[in-house]
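See the structures that follow.
Nothing in this text is a laboratory measurement; each read-out follows from the coordinates by a stated rule. All of these numbers come straight from a predicted model, not from anything done at the bench. Cβ atoms are built from the backbone, for glycine too; each structure is taken alone.
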Structure P
């Protein structure tokens with residue numbers, strides 16, 4: 001049991017750290033967009049690199065930050081019924097959701113995206129536009145990486161939910177948002 005709690009703590013810590021790193025990336029996106037807008041409207045200059053960097057950073061934020069969002073219960077959910085349930089019922093829903101939806105969905109995306117990334121890496125894919133970002137495979141590699149983070153965070157959520165379902169102490173349902 002302590003081993004599983006330690007695994008959950010390690011996974012939560014990993015996604016917290018990744019989330020902090022990703023949060024700094026948002027400041028970079030704001031700076032890039034600001035500079036791009038100033039250059040475009042004041043100096044009538046536009047750079048493909050800057051425009052592609054905006055969407056690369058935006059994709060990075062969403063892909064790599066999704067595990068942290070799951071950790072902090074920030075994903076959109078239709079909780080008409082969920083919000084009125086007790087901790088044990090919520091834990092059941094979370095556990096079943098992790099087992100039947102999150103794990104299979106993440107595995108499917110991870111496995112199918114690996115070939116996509118490998119093909120991109122093998123040709124050192126870059127932007128097809130002149131002046132664009134080279135090494136497009138880097139952002140494509142964030143697809144499986146991001147879903148691995150979601151998968152492991154889902155495992156942590158599943159373990160914590162299982163503890164609540166089984167009535168094991170050590171996991172405070174209110175503290176964990178369950």
Structure Q
């Protein structure tokens with residue numbers, strides 16, 4: 001397993017807009033329509049990465065705990081499906097249904113959105129406040145495949161709770177670690 005860290009986009013960055021296809025519904029979705037009234041979590045994930053597989057249940061639980069509190073959740077896969085066919089949109093839809101995703105799973109075929117977010121790995125997490133300004137980026141928690149630490153979502157939950165209670169998010173944030181995004185070769 002490759003261990004690629006997040007690039008850690010600067011805090012305060014405005015969320016780059018997008019229009020991408022939701023692999024479950026087949027509908028085009030925009031950042032504006034998916035944004036939550038109190039904030040938005042954008043996750044770069046994929047189907048085959050063992051780091052993502054390790055946290056899938058945790059991200060589903062996270063979304064279920066916070067969606068009713070006005071937090072929007074969006075998952076995006078930007079992997080090259082020609083060289084990594086297990087990440088193609090049909091299998092993304094299947095994975096979303098099997099895992100019980102309560103949020104859209106969007107396909108970034110051009111990889112422009114991953115580039116705009118400076119995403120480096122799967123999973124890579126970004127939390128934007130109600131004004132779509134970045135307040136958290138990095139890891140879900142300290143759990144990794146094989147390290148024996150349970151998946152709790154502690155780090156991102158702390159950021160979500162801070163925003164929901166009107167507190168400042170701790171700027172000391174750890175990068176996520178995962179498989180590198182599978183970039184297309186020119």
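Values for this structure:
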quantity: Which of P, Q yields -25000 [helix-only ellipticity at 222 nm (-39500 (n - 2.57) for each DSSP H run of 4 or more, over all residues; to 500), calculated]; calculated: P
quantity: Winner on FRET efficiency 1/(1 + (r/R0)^6) of positions 129 and 145 (r between Cβ atoms, R0 = 25 Å, to 0.05) once structures P, Q are ranked, highest first; calculated: P
quantity: Comparison of P, Q - label where mean count of other Cβ atoms within 10 Å over residues 49-56 is highest; calculated: Q
quantity: If Kirkwood radius over Cα pairs in Å is computed and equals 18.4, the structure in P, Q; calculated: P
quantity: Among P, Q, structure where distance in nm of label points 7 Å out along Cα→Cβ at positions 25 and 41 as derived comes to 2.7; calculated: P
